[in-house]
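These notes open a run of structures that come right after.
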Structure I
Amino acid sequence: MNKFLATVYLFFIASFCIAQNKTLTMEDAFLNVNTSLAPKTFKDLQWMKGPNSLSYTKKTFEEEVIVKKDALTGLETDLVSLKKVNSRLNSLNISKTLSRMPTIIWLSPNTFSFDLDQKVLMYDLKVDRLNVLADKLILKDAQNTDEEAIQHHTAFTLKNNLYISDGKTIKAITDDKNEGIVNGKSVHRDEFGITKGTFWSPKGNFLAFYRMDESMVTDYPVIDWSTKPATTKNVKYPMAGGKSHEVTVGVYSVSSKKTIFLNTGEPKEQYLTNISWSPDEAHVFIAVLNRDQNHMKLNCYNALTGAFEKTLFEEKDDKYVKLVNPMVFVKHHPEQFIWQSYRDAHNHLYLYHASGKLIKQLTKGNWDVTSLDGFNLDGQKLIFTSTINSPINRDFCSVELKTGKTSRLSKESGTNNATVNEDGTLILNRFSNTGIPLKWEVYNTDGKKLNTLLEAANPLKDYKLGEMQIFSIKNNGDDLYCRLYKPTDFDATKKYPTIVYQYGGPNVQLITNSWKGGTGDLWFQYMAERGYVVFTIDPHGTENRGKKFEQTTFRQLGDIELEDQLAGVAFLKTQAYVDTNRLGLIGWSYGGFMTTSMMTRHPNVFKAAVAGGPVIDWSYYEIMYGERYMDTPEQNPEGYKKSNVINHLDSLKGKLLIIHGAQDAVVVLQHSMMFLKAAVDKGKQVDFYVYPGHEHNVRGKDRVHLFNKITQYFLENL
């Protein structure tokens, strides 16, 4: 179980000719990591409309300029300067100017849009003119802007209602007075791949949108401590086993200015997910999932009448059906679409006729498809990203729709992020691995590399860093991937305090063959500089390992994941340089649940631990996520009882710091309050720190304060 199976890359600094003596600050670890210590890249690099053309924002000595870059030759042409954009703003009598070039969206080869001060603006390069695409100034606090590129309409929400603007007039699509009814916003608490609440039809003639009735959901108080006196903001929080909200889907016609609602039927407590349009705008498709999340129907609805027409197919699972991706129609073949499903043990691609008839399974194997990236020129080849080479790698591949022949196109071992241009001839790829910070490359859709646009230097080359290894160990018959940092100036004859960083929950993978090994910050290296070993393991239940691996934790969260973490500890104990009397543990959210569970269920392993935003009792967590993995408290009373951290609090030993955001509306503060109250009742000492003004995590400059707090706790107790 405790053998190295693969060492991917090493951050081993001592071989450089010039000594690296710089050490990281906490500001470096969390702020500068995204600026001065980030690999050099292109700002806002993206495909333009039209062949071979990319755009990005270049910063010169004087100002920023949007640049057109030929993907094959690298030839650059300046398109428009920040000074020019600001002058056009002045010509529209817009007093506010831009200090930096905004993020843009290409609408055509010569036009792009951007947001500024409650306006959506369109710049026409051909005539050098700036127009107002949508003016939201009369409706302050507008949100969720959704532009469509054909007719240049913009949908947006104000409070709980939905509006559309054509740049001259604003039309209210809904007029719900009940504050418990929300239109045009994300629903089902952003589960099932839902990230927005509006969906334009392909030609811009219709807008589908969510309408969510939360009036029956219990209010949950979130306290604002910045007012005098403190005030309460109620949010709708559907807890496991409780009453859920009810969602419907409306369709607004731009021409008739009328709205119909799709007949999605009963029961009302169901999940309407993965909305997509037919290419001819005649139908809306919805993956309808029951509340138990074990039965999905892919339904077709008439976009003009709202009538239910047919169920294309159904999927059932003994545990849960995992839904994240909508259907994607095949380029040039509107009668066919691609569907992603875990029905064959891993997430794979299936080709369907629009009638619902399965044509063929396109991809097979013990690996997962992780994204669809686009079609080639004739639409007969699909480019996608997968774990075909390793669960910790991402490779872009192709599959031929006629034959099902699958080919790995990416060349190097690491993490690829591919985007196909609009006409399907070129692939823009962003690549990194643990030894290469960043490369921007251009391929054709047969996998031939045509150009390297940029290969970034190592921004950390002057820093004295610890050695990092990625490897795997065995537990319960499966490979579990691990990441380990050794202290700077490592001496194998010494014993070092060791910190285990964990998450361990569904839909997250911490360890990847990418720059910094999958971490977003540099805190692990910061601790390595201070003489700590830092270790992480991705246990059963984490993603991109297939259905069986992910579903192992069903109805028993916190069981096998703890076994896997203990397997990681067993590995650490075989390393002579690890001081097993000075082990620390840290995790946030699900990782906070894992940390408090470990300290109470296995109290003699870790000397000190920090748990941020921890789930303590799953019956106090939201319906959509909680019931997927645990069923309801009524269906699974033993599972909820065993996973409730308070039920194991009598065994707590060692030092434990609980940290929580005061305005957390994801893992509500009540979790920590219940745990602290039980600790008082049982005579257990627990440390506690709260961050006013922060929600489920501590972001921005305050994150430096947070990790100074965490670091000091380990320095004092390990």
Structure II
Amino acid sequence: MRGALGGPRVLLRRLREVMAEPVSAQERLDKIVVLIAANMVAEVCSVYVLRVDETLELYATEGLNRQAVHQTVMRADEGLVGLVATEANPINLSDAQAHPAFSYRPETGEEAYHAFLGVPILRAGNTLGVLVVQNRARRTYSEEEVEALQTTSMVLAEMIASGELSTLARPGAEPAAHHAQRLKGVALAEGLALGHVVLHEPRVVITNIVADNVQKELKRLDAAIATVRADVDLMLERGDVADGGEHRDVLEAYRMFAYDRGWLHKLREAVMTGLTAEAGVERVQSDLRARMLRQTDPYIRDRMHDLDDLAHRLMRQLTGKDHAPSREQLPENAILVARSMGPAALLDYDRRRLRGLVLEEGGPTSHVSIVARALGIAAVGEIPNATGLVDSGDAIIVDGIMGEVHVRPPPDIESAYAERVRFRARRQAQYRALRDVPCATKDGVPVTLMLNAGLVVDLPHIAETGAAGIGLFRTELQFMVSPSFPRTNEQYTLYRAVLDAAEGRPVIFRTLDIGGDKVLPYMRAVEEENPALGWRAIRLGLDRPGLLRSQIRALCRAGGGRELKIMFPMVSTVDEFDQAKTIVERELTHLRRHGYPLPERVEVGTMLEVPSLLFQLDELLARVDFLSVGSNDLMQFLYAADRGNARVSDRFDPLSAPVLRVLKEIADKSRAHGRPVTLCGELASKPLGALALVALGYRSLSVTPSAFGPVKALLLELDTEKVTQLLCPLLEQPAGSVAIREKLSAFAAAESLPI
């Protein structure tokens, strides 16, 4: 067994030769276990493969009874082999039969062997199988021998992941590494998408595992680490990182890992066993990831992301691979898979090729979800380890209705979803047939139905849907997709195009709502403990009046000769609104003085999303021309529940009594003051939410383009008086005493409403 100390390099070279031979998968596996046993001076070497049914099957052995191959099957948590697979850690025993987890399988003949060393076969932190060596003598294997077996397992991991062993499997018992998976998450953006995986931060695929010159590989590793360290140091030293705050703490932790001697020692040890530098990084990171994935502490899991990022950066440095695919490389029907994404990163992809989005993190009201809905792509979040479960190019289905993702779907699932896509297309055709039908409820109550927008790609939706206008145009999206700050003329061109596309229908332009998770790449980020509650939106605009003035000037010029509606976000006090309105009046005076054509009429309103305005409604409504309720932010502020935090974002129901009482008060007071009010949050884009809003007295809703058809179809069939008589008395009952959502759902079912 001592031969293992100097043998891994020779073994890896021989394994590379076996991998290149034109033989069957079983012959290749049989040769591999013989080579490993000989090199490790082991009497037994066995390979167990994890199957789709979560069992482990003996695929090859040298030393045990060969008749047991493909016959011995055990649960994934059974025996010592199952323990290795479950814990994703090596198990090294001098007397295996004395261990309480030992499982006796008479068909294998392993009762004669005492010493046991099992290591997990890992890839991207996922267990694909178990590699075992055994000896009759009672002895503990050395650390060098454990390291050698772990290194060797990388070759088997690539073989299993390639799908080569699928030819040896019975139907329903294929290797888990390349099997179909159904993953349950949270729906972020409604829709169905069939396509192929594009990793937002693609894993570097290691094509060269075995080193030809170990010393050369060590030098490559050292040089790459030095470069990565220098990059991290530069990030901390340059002026666009604040001196304090959480972001700098994260970078400091990142640098700590980059300089960690233990991590560097593990990397060097892996390379010294005969791996290339990049294969060594992959092996060490896969081991660490496997252990961290089994931790429940969120802090430890966050550190896993730091280490993942650092390892990916190091592998990209070693291989010269780019960070992300370019627009030209994006395939047709691309489905993005990412740990998390900001809205700007999503907008950087070619919309014409993008069909769906899968995230490990991110809730339905996060800004990236809003952008996904604006783009009309299906999106699902809360998929644990999504980036580790897929490979670039894998077939994938995103079900943004049920919140499911199907990876490598079987033909019957793919066919079923293809039929669902065709059905949705037919239903969309039915919605298009309603385009010119006046939007009024069944009992004749007119409802103004408008669109939320923010991109040039949104503009055709106005004509396609027959919308009454744009109830919310998010001007910040232009700033987020631009590589530099858009000049006044660029803004003017966009706003003019929006008004042209609206063809006289109203457009409500919301001034810049940046800050929080909407950071412009060319502006210095301000690190805050609670960015959603911090320096953002109108607060930033009033503190940087030049920024707000240039936008107001562009809007007023674009509205020349037409009606213009301007709305301010994140207003907390009446005084803030007064200050912002004064800037509008000054810009109109400036344009008048310089001979520019002015809008026929300028209306100025505000978003109601900060709860403090609820206690200033009378004063506010006496000043504004209109009001727009941002239910997403209002909801998160009412409940102190960060909408971007998956742990709390769905903790409270927007159709609960406290929220609906607030919304009713806003509608009642707006009507009493004779001021129009629109709700433009995500609540209006859900048919059941729209039903509740109409019952509360809202007669103007602004929805995402994909929701326009379903919401309009519902409104046309809705009896306003009936639903009002149902809902309003429920709000008088003690909060929590009645399940309002269930009552509304039952009403919709009884009325045969299309929910």
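Read-outs throughout are calculated quantities, based only on the coordinates presented, and are distinct from any laboratory measurement. All figures in this text were calculated on a predicted structure; none of them were measured in a lab. Cβ atoms are built from the backbone, for glycine too; each structure is taken alone.
Per-structure values
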{"quantity": "Winner on distance in nm of label points 7 Å out along Cα→Cβ at positions 52 and 620 once structures I, II are ranked, highest first", "calculated": "I"}
{"quantity": "Label whose coordinates, when P(r) over Cα pairs in 10 Å bins from 0, in percent, for residues 476-667 alone is calculated, return 8, 33, 35, 19, 3, 0 (choices I, II)", "calculated": "II"}
{"quantity": "Among I, II, structure where helix-only ellipticity at 222 nm (-39500 (n - 2.57) for each DSSP H run of 4 or more, over all residues; to 500) as derived comes to -4000", "calculated": "I"}
{"quantity": "Among I, II, structure where mean projected area of the Cα convex hull in nm² as derived comes to 32.4", "calculated": "I"}
{"quantity": "Structures I, II, by distance in nm of label points 7 Å out along Cα→Cβ at positions 268 and 356: label with the highest value", "calculated": "II"}
{"quantity": "Comparison of I, II - label where distance in nm of label points 7 Å out along Cα→Cβ at positions 44 and 388 is highest", "calculated": "I"}
{"quantity": "Computed 16.1 for mean count of other Cβ atoms within 10 Å over residues 92-99 - originating structure among I, II", "calculated": "II"}
{"quantity": "Parent structure of the calculated result 44, 32, 22, given that Cα extents along the principal axes in Å, for residues 484-587 alone is the read-out and I, II the choices", "calculated": "II"}
